[in-house]
Structure 1
């Protein structure tokens, strides 16, 4: 009974004036009309005893300088450490973020033909720019440069011990790749390649030439910036 009374005392979006309620704004004007905080408020549905859903959402996206980018990799523990975000709200947020990632990945890979680095960057920038660790991936292309898949190879500081040609080309061969594009992110936000980045790239190019799967490019993702080895004539 105590839990029921506590729940009844929670502030909800219904306590707001009708024209300020995020859900009603979405019905009338579409999701694009909502702010980031309002979108999160729709997901979590209710506030807490001291905050409305929008106030909770604003607190959530202000705890990290990346704003909503923080949510792309936020753990269950990080979310529930925010006052007013319990297990249920954290689960709703994580599920919504994961669904968005899956939709973006599936829709993009099915349609995209790679004609320039921008085609790859458009698929991965918004996710990879916020990652806290280095993720090394490969885009696997068919004979017409359509993306077959984007596969994760390793997570952690990039070096030759964790990015080995065996792992890279084993996946490429299994997915019947004609060519591949190397991709990784720099959590610092600066996409300038290190000496290790260049050495690993050259090693994979040599291995690809032997196997018969060409390495077309290596793209480094920074914070809303990228660097293409091909565009910079590094390879």
Structure 2
């Protein structure tokens, strides 16, 4: 995903993998042969990146075998319902909650929304709703306010908010979305933060669990268990 953001060093390694169909793991001198297909996505024009010198021309032509131009989600709202069904099943399973249904007004709002963040924004909204609803019906109350015409939550212009302030908002949102008789607020809110933290650190470390565990300050075995617990995907590194 977002192949345009891959570092120049990693582009060289990826080109070798594509051309020679082999690589070595970190800390290993054994060459591993592979037989696979690569699907790369980008939200930018790679030819412009090549012209700017930020993307290798040889890697571009190696990847550009069968190009597929996928319109943004706002231009194919007919796909929203199917994507919602898919993500609801995925996150209900990974969060170990009963399969939820989506209310009629929530589904209508999802289909009307312009989706500036594309499919990833929809995916994040469904994951958030599943965590807050905990097996109940997904109503508008568990989705961000902009879906129902309210103003989106924005960071102040003066700069990013401090973590304590953001945590207060998250806890407030979790309590608001929960039913009055809910007795698992701690587990729901903490697991939401923990999952997002691990996911972002893994992405920042290019999927290398050793680096991610060091960054998080936890044992690698603990990280591996958390990845399985939250249903996360840790992509192997080509370093």
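helix-only ellipticity at 222 nm (-39500 (n - 2.57) for each DSSP H run of 4 or more, over all residues; to 500) computed as -13500: which structure among 1, 2? Spell out each step's value before the answer.
Details: 1: -13500; 2: -16000.
This value belongs to structure 1.
One of 1, 2 was used to calculate Kirkwood radius over Cα pairs in Å, giving 20.0; which? Let's see the in-between values first.
Values: 1: 20.0; 2: 20.6.
Label of the source structure: 1.
Taking mean count of other Cβ atoms within 10 Å over residues 42-49 as the quantity of interest, name the structure among 1, 2 where it is greatest.
Values: 1: 17.5; 2: 14.1.
Comparing 1, 2 by mean count of other Cβ atoms within 10 Å over residues 42-49, the maximum is at 1.
Which structure, out of 1, 2, was FRET efficiency 1/(1 + (r/R0)^6) of positions 130 and 146 (r between Cβ atoms, R0 = 25 Å, to 0.05) calculated from, if the result is 0.85?
Values: 1: 0.40; 2: 0.85.
Structure of origin is 2.
So mean projected area of the Cα convex hull in nm², for residues 66-193 alone, computed for just one structure, reads 9.0; which one of 1, 2 is that? Could the numbers behind the result be given before it?
On the way: 1: 9.0; 2: 9.7.
So the calculation was done on 1.
Where does the value 17 come from, among 1, 2, when relative contact order in percent (Cα under 8 Å, 6 or more apart) is the thing being computed?
Numbers: 1: 13; 2: 17.
Structure of origin is 2.
Every read-out reported here was derived from the displayed coordinates using simple, explicitly stated rules and does not represent laboratory data. What you are looking at is a predicted structure, and each value in this text was computed from that prediction instead of being measured. Cβ atoms are built from the backbone, for glycine too; each structure is taken alone.
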